[in-house]
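Given below, in the form of structure tokens, are the structures.
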Structure I
Amino acid sequence: MGDQYKPLRITKDIYPYLARKYRSTPTNIEHDIRTMVNVCWEGNKKLLDEIAGYPLEYKPTNSEFIDMLAYYLREIEEEN
């Protein structure tokens, strides 16, 4: 997806990229991420708080979730 520090636009960059990679559509990708956020929020908020690094007071948007998850995964990678 290019330079890791380049600002990405979720609907113009991330959803189309994932749709191409997984042979889907940007709309389906957006829906699936939103569903995953909802499932975590309602069923495993503890994991969502761990990914965020602090207790969340509101359900994150898709963009917020992707940002938190990317940071979380980078931190794990750096630890290993």
Structure II
Amino acid sequence: MKTPSPALRRAVVIAGAALALAACETAPIDQRTQGQIIGGATGAILGAQIGGGSGQLIATGAGAVLGTMVGGNIGQRLDEAN
């Protein structure tokens, strides 16, 4: 089995920290914010897997940004539906 790259490990740690901090929030967060957190973390992890070599950091960042945008959009639509 291939050892995870340092960028992937970093992305997983950042995603875990973001989720842990969001769980500590005392006021309930809306679905848009939840979608942004989950989408950003998922996008960063996928970007780290897709990117290679010197482009891995860029792919991780791009995945995080796109995931945040898509997750927030989905969450906002769910908020509006409720």
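A value of -20000 for helix-only ellipticity at 222 nm (-39500 (n - 2.57) for each DSSP H run of 4 or more, over all residues; to 500), calculated from one of I, II, originates in structure I.
Among the shown structures I, II, from which was the value 20 of relative contact order in percent (Cα under 8 Å, 6 or more apart) calculated? The read-out was computed on structure I.
Could you tell me which structure in I, II was used to calculate Cα extents along the principal axes in Å as 32, 29, 20? Structure of origin is I.
Where a number appears in this text, it was derived from the coordinates with a stated rule and is not lab data. This one's a predicted model, so the numbers in the text were calculated from it and none came from an experiment.
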